[in-house]
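Some structures to go through are shown next.
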Structure P
């Protein structure tokens with residue numbers, strides 16, 4: 001019969017530091033990772049609190065990093081908000097990160113559509129619907145989608 005030896009605080013801190021060295025995390029994400037690796041909830045909360053106190057974990061900084069990363073990959077604001085919530089960032093910090101980055105979502109949608117929709121026949125309603133669904137699925141709002149479609153249409157007219 002093998003009894004599980006309770007893991008100590010130094011082991012938990014070492015695990016957290018190794019984890020944070022390899023991947024930036026939010027508070028909730030770090031706590032979940034600690035618990036998945038056998039540290040109890042109380043120990044995880046203590047480690048997260050110490051990491052936060054030391055500045056190793058900062059949900060605001062993490063939210064900004066996520067916003068920049070997702071925007072670089074041309075995801076829209078709705079998708080970014082969804083991912084922030086999924087990663088445990090509260091709505092206030094998420095909105096602050098979105099505002100701090102000052103991203104032109106209209107231009108982002110148009111840029112993505114210019115690459116993916118190049119050569120598409122925008123006069124065909126099926127093609128327009130497909131491109132609209134693609135942008136909506138990436139998290140753009142309907143007004144941003146319309147703007148991107150109009151920009152692509154203008155670009156195609158200018159090329160003719």
Structure Q
């Protein structure tokens with residue numbers, strides 16, 4: 001089944017000039033870019049987004065880091081897109097991520113770990129609504145679609 005998922009290219013990604021490298025990884029895998037925009041995150045938006053971390057000692061540090069410069073928010077689509085993105089990203093701690101994953105290749109940090117990726121279909125739906133207006137997510141058939149999947153996979 002086709003899924004949509006949120007990917008946030010974090011401030012560290014922009015500061016290090018890795019936007020193209022990271023989006024390239026997702027596109028080369030076969031995920032379709034359905035939406036993309038640059039935005040400056042606010043404390044209010046991040047408090048909502050990271051509410052599940054509000055009791056942690058590092059909560060404010062994470063929010064502060066995410067507001068240092070704008071981020072790029074992306075919507076990617078594909079069969080099992082949520083798990084595919086998370087597999088490509090690798091574990092949260094970049095020091096523990098295997099070479100070949102995004103974090104394994106580009107991150108040495110638990111926090112400055114290149115991307116945020118939705119962790120479930122429920123979370124992806126909520127996060128996509130949080131960061132995108134409906135008209136900012138586009139439906140179109142990618143020319144390569146019929147060569148990415150068998151006709152009974154989607």
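In terms of FRET efficiency 1/(1 + (r/R0)^6) of positions 64 and 120 (r between Cβ atoms, R0 = 30 Å, to 0.05), the structure with the greatest value among P, Q is Q. Computing distance in nm of label points 7 Å out along Cα→Cβ at positions 112 and 136 across structures P, Q gives 1.4 for structure P.
Starting from the value 26: which structure in P, Q was percent of Cα pairs over 25 Å apart calculated from? Of the structures listed, the value fits Q.
Suppose helix-only ellipticity at 222 nm (-39500 (n - 2.57) for each DSSP H run of 4 or more, over all residues; to 500) works out to -23000; of P, Q, which structure was it derived from? Computed on structure P.
Here relative contact order in percent (Cα under 8 Å, 6 or more apart) was derived from just one of the structures P, Q, and that gives 35; the source is Q.
Where a number appears in this text, it was derived from the coordinates with a stated rule and is not lab data. Owing to the predicted nature of the structure, the values given are computational and were not obtained by experimental measurement. Cβ atoms are built from the backbone, for glycine too; each structure is taken alone.
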